[in-house]
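J.: Below you'll find a set of structures to go through.
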Structure 1
Amino acid sequence: MLQIKSIPAFNDNYIWLIENHDGRCAVVDPGDAKPVLEYIQQHELTLEAIFITHHHNDHIGGVPDLVRAYPDVDVVGPKAEPIPTLTHPIEDGDQISLFDETFLVIGLPGHTLGHVAYVGDGKLFCGDTLFSAGCGRVFEGTYQQMYDSLAKLARLPQETEVYCAHEYTLSNLAFALAVEPNNGHLQQYRDDVNRLRGLNLPSLPSTLRQEKLINPFLRLDQPEVIQSTNQRTVNSDPLSIFTALREWKNEF
C-alpha cells in the first residue's frame, strides 16, 4: 500500500505526494515547487515521478524547478495539453507503473479538453474534475463531456479513495445543501468536515461511496435534485439536470 501525504499550496490547492516504503516518491499536480522540495528534503525522499492531470498553472507551475532539482524525474501528463516539461505523454487507457503498482489513465475532458485522472492502488487522483460534494467548472470542454467524465468516475469501485486537487469541500457543501436540504448524509458530512477544517486538517480523501450519498452532480436521478432544478431547465433528463446544476453553481 502506498502512503499519500497532502502538501498544501496557494490558497486551497493540494499537491499529493505518493510515497513507497523505501524513500522514493511521486507528486501529483505540483503547482508550486517550494513546499514539495521542503517536504522531500525534510523527510529524506527521492522524487521519481510527477503526475499531471491538466495544464492549468496552479497544477504545473512548480514542475520546471522540480525538474532542475531532479533531472531524471519522469514527468507524466496528457499528450493533448500544452505542458512543455513532459517526458512521458499519456492518454486515456494508458497504464503507468509506479512503485510496483499500476495506475490506469482515464481521459476526463470537460474542465480542460485533455484532462486526465490516474487510478491505482484503490486511489483516484482526479485533478479538477471531481471534488468532494462538487465538480470542476467547464472551461474548455462541453457540459456533455463533463457529464460523461463524471459518469466514468462513478463506475469505479465504491471504496476508491478520491484525492482531488482543491480544498473546496465546505463551499461545495453549502451548494449541495441548497440543492438537497433534506439529505441527512449531507448534514452529517458537513458537521464532520467542519470538525476537520476546524482542526486545520484536510477534508480529503473522500470515497466514491461517500460522494454518491452527498454530491449533487452524482445524484442527478434523485427527486429532490430534480425538483431543485425545475425552475432552471425545461427538461428532466440527466444531462439537462447536470447543466442546470453546474450553471447554478457557477453563480452560487
Structure 2
Amino acid sequence: MGCCTSKNADTSANRIARWRATGIVALRDSKLKTLPDEVFDMEKSIRTLDLTHNKLVDIPMGINKLINMQRLVLADNLIERLPMNLGKLQSLKVLTLDGNRITVLPDELGLLVKLERLSISRNMLAGLPETIGSLRNLLLLNVSNNQLKSLPESIGSCFSLEELQANGNSIEEIPASVCNLIHLKSLCLDKNNVSQIPQNLLKECKSLQNISLHDNPISMDQFQQMEAFQEFEERRKKKFDKQIDSNVMIGSKGLDEGVDL
C-alpha cells in the first residue's frame, strides 16, 4: 500500500515538474468534470492550458490566477457559460471554445486586448457582445454553427481581422462597418440568410481574396454588379494561381465563385 502511494506521488510530482518546465498543461481526453487544483497552484507558470474533449461544465473563477497564460483550449466540453473574470487573462492570445453549450459571451471578453484567435463554433450563441470591437489584435474570428441573426456593428473596430468565419447561422445582413476591415482576406458566410452585402465591401476591403456565400438568398448578379468586383476577381485568381504554382490541391469545384448561381 505504501509503495503504491509513493508511486502515485512520484507520478503527480513528475507531472507538475513537467508542467513547470514547459509551461504547457495538456489534459486532453481525461474525462475531467472539474479542473485539478494543482493546475491553479501553477499560477504564473502556465502558458498553455489544453482541456479538449473532457466533461467540463463550468470554468472555475480561479482561472484568473493564470495571468501569463497565452493559449486556452476548451473545445468539445459541456461548458454553458464563461466566468465574468475571464478578462483578467491579459496575456491570452488564443481562446478556443468550439463544441460547447455557450449561449452568451460576457462583456468582459473585450478586455482580452491581446487576443489574436477566437474560435467559438458549434455553440448556442444568439449574439455577440458589442465589446468584441475592443479586440484590436484579433486576426481570426470563428463563430460558425451558432444561432446568430446578426453581427455587431462594433466588429468593424477589429482592425487587424484577417479571417471571419460565420457559416451555419441565421445572419440576414452584414454590418456596413465590415468595410473598415482593410486587412480582411477571407469572409465565410455559407448557410445563412444574407440577401445583400455592403456595396463598398469590395472597394474598401482591398485585401479580400475569398468570399463564400453559398446557400444564401444573394444572387451572382448582385455580387458581380458590386463596385470593384473586377479588382476582387483579380486578387482571387492571383491567390489560386499561387496555390497552383505551389502544388496546393484545389477542391473539385475548381475556382469557386463564392456564391450559388
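Every number in this text was worked out from the coordinates using simple rules, so none of it is lab data. As the structure is a prediction and not an experimental result, all values here were calculated from the model. Cβ atoms are built from the backbone, for glycine too; each structure is taken alone.
J.: Name the one structure among 1, 2 that relative contact order in percent (Cα under 8 Å, 6 or more apart) of 13 was derived from.
T.: Of the options listed, only 1 reproduces it.
J.: When you work out distance in nm of label points 7 Å out along Cα→Cβ at positions 84 and 108 for each of the structures 1, 2, which one comes out largest?
T.: Values: 1: 2.7; 2: 0.8.
Once distance in nm of label points 7 Å out along Cα→Cβ at positions 84 and 108 is worked out for each structure, 1 has the highest.
J.: Quick check: 17, 12, 8 is what I get for semi-axes √(5λ) of the Cα gyration tensor in Å, for residues 140-187 alone, calculated from one of 1, 2. Which structure matches?
T.: 2
J.: Taking distance in nm of label points 7 Å out along Cα→Cβ at positions 156 and 236 from the coordinates of each of 1, 2, which one would give 2.3?
T.: It was calculated from structure 2.
J.: For mean count of other Cβ atoms within 10 Å over residues 28-35, which of 1, 2 scores largest?
T.: Going through 1, 2 one by one, mean count of other Cβ atoms within 10 Å over residues 28-35 is largest in 1.
J.: With FRET efficiency 1/(1 + (r/R0)^6) of positions 36 and 196 (r between Cβ atoms, R0 = 25 Å, to 0.05) coming out at 0.00, pick the structure among 1, 2 it was computed from.
T.: The value was obtained from structure 2.
J.: Work out percent of Cα pairs over 24 Å apart, for residues 100-203 alone for each of structures 1, 2, then name the structure with the largest result.
T.: That would be structure 1.
J.: Still on this structure: Of structures 1, 2, which gives 0.20 when FRET efficiency 1/(1 + (r/R0)^6) of positions 132 and 220 (r between Cβ atoms, R0 = 25 Å, to 0.05) is computed from the coordinates?
T.: Label of the originating structure: 2.
J.: Shifting gears a bit: Suppose helix-only ellipticity at 222 nm (-39500 (n - 2.57) for each DSSP H run of 4 or more, over all residues; to 500) works out to -10000; of 1, 2, which structure was it derived from? Mind dumping the intermediate values first?
T.: Numbers: 1: -10000; 2: -6000.
Computed on structure 1.
J.: Computing Rg/Rh (Cα atoms, Kirkwood Rh) gives 0.97 for which of 1, 2? Write down the numbers at each step before the final one.
T.: Numbers: 1: 0.97; 2: 1.06.
Label of the originating structure: 1.
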